[in-house]
Structure I
Amino acid sequence: MQGRVVRVAKLPEKKRHPITADDLAAEVAYYYQQYSFIQAKRLPLRRTLKLLATARRLRAQHYLELAQIAAAPHTEGGEGYQALIKRYKEEANSG
């Protein structure tokens, strides 16, 4: 057995699926229902990317909010809960 070298085969590289204009247009149409797929395809790329960045940021904020709501009752002395209530009251009275 001495002197034998075992070589490990390399894993095949993953082929990345390129994002197409259709993919971007479909995502815009998903988030912004006022745009049909055809209308979204006609939007300039810069506007499309801005719309998607905004939609993704708002979705992330929403998920963060849900996580904070779920975690709030488990904080020491309900501090998280009180902080959320305070923030919601401020937001409700600011308008």
Structure II
Amino acid sequence: MGKGKILHRGMHTNRLQVRENVLEKKFAEAWEKENSRSDGHDLLDYLLALDNNNPRGEFSQRDATVAATIIQWLGTHVGQCFLRDVMGKAD
């Protein structure tokens, strides 16, 4: 918010270079792409805005890093198990 360009990258981007982490990389890349909207507002801007219809950059670089780290984690084996468990309970 007003501190220059926000980067939507997780804390462990070094893991994205490992061949076995294909899905983790896809999650990270998709999140970064979702946060480069042409309207000038990041998806995270909408998600964390006090008024979702009027985002005002109410998030910090730390917020962006935490969100990106969690999204990247969802692409890991453990993250995928978590998603399967939750989706299984949704039935």
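Every number in this text was worked out from the coordinates using simple rules, so none of it is lab data. Small disclaimer: the values here were computed from a predicted structure and weren't measured. Cβ atoms are built from the backbone, for glycine too; each structure is taken alone.
Each of structures I, II was scored by mean count of other Cβ atoms within 10 Å over residues 40-47; the highest score is held by II.
Sorting I, II by FRET efficiency 1/(1 + (r/R0)^6) of positions 8 and 80 (r between Cβ atoms, R0 = 25 Å, to 0.05) from high to low puts II first, with the largest value. To test your reading of the models, identify which of I, II gives 1.32 for Rg/Rh (Cα atoms, Kirkwood Rh) when calculated. Answer by label: I. Can you say which of I, II returns -15500 when helix-only ellipticity at 222 nm (-39500 (n - 2.57) for each DSSP H run of 4 or more, over all residues; to 500) is computed? It was calculated from structure II.
So relative contact order in percent (Cα under 8 Å, 6 or more apart), computed for just one structure, reads 14; which one of I, II is that? Computed on structure I.
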